[in-house]
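**Q** Some structures are shown below for you to check.
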Structure I
């Protein structure tokens, strides 16, 4: 079975692949409707993640939208991902960057906690060994 990409891996691919497109938005004669909505190529993202297109589309549309979309103070829904005729498939790029930053922080905190736990376990095992020898 192929490894299923994590949210962190998918968002890292999207961020790295489309960051330049987000920065390149031209205020004069723009190439898309808004700056924050960046069109993405599901095929390319899926290929880089090593899964089928439907897997990436489904994760973006059903999982990420439910988990990361929100309502603003006016009650308007701010979506993570859209698949609209006039806009194509696009992500809310600042929201992608924000979620990615949070996931990277969670990942870093998990690794630090794991390292501290392993260090404590090693100290406990060494202490037990010293106690048994003496």
Structure II
């Protein structure tokens, strides 16, 4: 668990593998992405190398998933923070903790794909440029 100070008083906790409820995930997903997400997040969480949750008390306000290939490659997915908590360093701390945990669990490489407007954020988190390809399946 890692603690962040917000506005000098409240503490935000970064928790490794909290397995949040589907209700908590849907609430955050709706706030962050504009839709309720999957019917159940539990199968996804169970297959992950790790996942991090940011909590304001008992409320999930941030999330990042670390998917993996079962070997040395891990992938950052679904980084999100409730809009009311953005621009406080929470997403950066979620990604930093995800990198620490992925390294500790045997990953040698951490990948991330992102939209162009997020390049500055991910560069700040320590990701370097790389060529990649993407094929739309749907």
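The numbers here are math on the coordinates, done by the rules we state, and not lab data. Computed from a predicted structure; not experimentally measured. Cβ atoms are built from the backbone, for glycine too; each structure is taken alone.
**Q** Looking at mean count of other Cβ atoms within 10 Å over residues 61-68, point out which structure of I, II has the largest value.
**A** The structure with the largest value is II.
**Q** Taking helix-only ellipticity at 222 nm (-39500 (n - 2.57) for each DSSP H run of 4 or more, over all residues; to 500) from the coordinates of each of I, II, which one would give -18500?
**A** The read-out comes from structure I.
**Q** Between I, II, which one scores greatest on relative contact order in percent (Cα under 8 Å, 6 or more apart)?
**A** I
**Q** Comparing volume of the Cα convex hull per residue in Å³ across structures I, II, which is largest?
**A** Largest calculated value belongs to I.
**Q** Now, a different point. When you work out distance in nm of label points 7 Å out along Cα→Cβ at positions 69 and 93 for each of the structures I, II, which one comes out largest?
**A** Evaluating distance in nm of label points 7 Å out along Cα→Cβ at positions 69 and 93 on every structure, the highest lands on II.
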